[in-house]
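In structure tokens below, several structures.
Readers should treat all values here as calculations from the given coordinates under stated rules, not as data from a laboratory. Just so it is clear, the model here is predicted, and its values are computed rather than measured. Cβ atoms are built from the backbone, for glycine too; each structure is taken alone.
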Structure I
Amino acid sequence: MLEYEKVFEFTRPEFVAELHAFLSQEQGQLNVSLVVEKADGRATIELSGFDGLANAVSILIESEKVLISKETNSGKEFGSIRIECWVDECYSEHWCDSAAKT
């Protein structure tokens, strides 16, 4: 059974205040930086990945709740970061390769 370690979480009224994205031409990898406005200040999370992350970008902005977690003990090098989003009581799950809270 897979286990997950929470990397980052936010819920409304916290929100994405800034989003920066750039595509690496050489590898086609998308890098996304999210700045979340929280009650105790701002928090930044850096994500990188491919198609799964690209699909999640617009959903992240409008989500009421976001939970980013890392698979533990899976042995996978890529696609081990799960991004769970809740928008209007609908759930979606996306995957990327890395996540770092800065």
Structure II
Amino acid sequence: MESEGVPVDPVQELSAALFGRALRLPLAIWVRSQSEPFFQRQASDGIGIPQTYVRKELATFVQQGMLRELPRAEGDKRLFYEQVRDHPWWMIIDAADQALQIRIRAH
């Protein structure tokens, strides 16, 4: 995760330590900030991570019930996702985000 001379992103550092993958927490925080359905490319661009990796994580969030896949519009190849706002796992993400913001302000 950390390479010589490259500063570590605190969100990615916490995500790798607590959530198993450096991109999982940043993606979850990004998803949590969305009020409308979104598609994979938007999520990828939103956190600056290649779509290949984002796709796997979005599938995990769907599997856990945190997101739902929406039906594709006719002729649209994009797969849209919608946050299941009241899913209890989002409380964990919210708490991690709040704790991280406190830590960042303290440094």
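Computing relative contact order in percent (Cα under 8 Å, 6 or more apart) gives 22 for which of I, II? Derived from the structure labelled II.
When distance in nm of label points 7 Å out along Cα→Cβ at positions 39 and 55 is calculated for each of the structures I, II, which structure yields the highest value? Please report the intermediate quantities before stating the final value.
Numbers: I: 3.4; II: 1.4.
With respect to distance in nm of label points 7 Å out along Cα→Cβ at positions 39 and 55, the highest-scoring structure among I, II is I.
The value 21 for percent of Cα pairs over 23 Å apart was derived from one model only; which of I, II is it? Traced to structure I. Can you tell which of I, II yields -3500 when helix-only ellipticity at 222 nm (-39500 (n - 2.57) for each DSSP H run of 4 or more, over all residues; to 500) is derived from it? Structure I accounts for this read-out. Tell me which structure, out of I, II, gives 1.7 once distance in nm of label points 7 Å out along Cα→Cβ at positions 47 and 71 is calculated. Clearly, the read-out refers to I. In terms of Kirkwood radius over Cα pairs in Å, for residues 31-86 alone, the structure with the greatest value among I, II is I.
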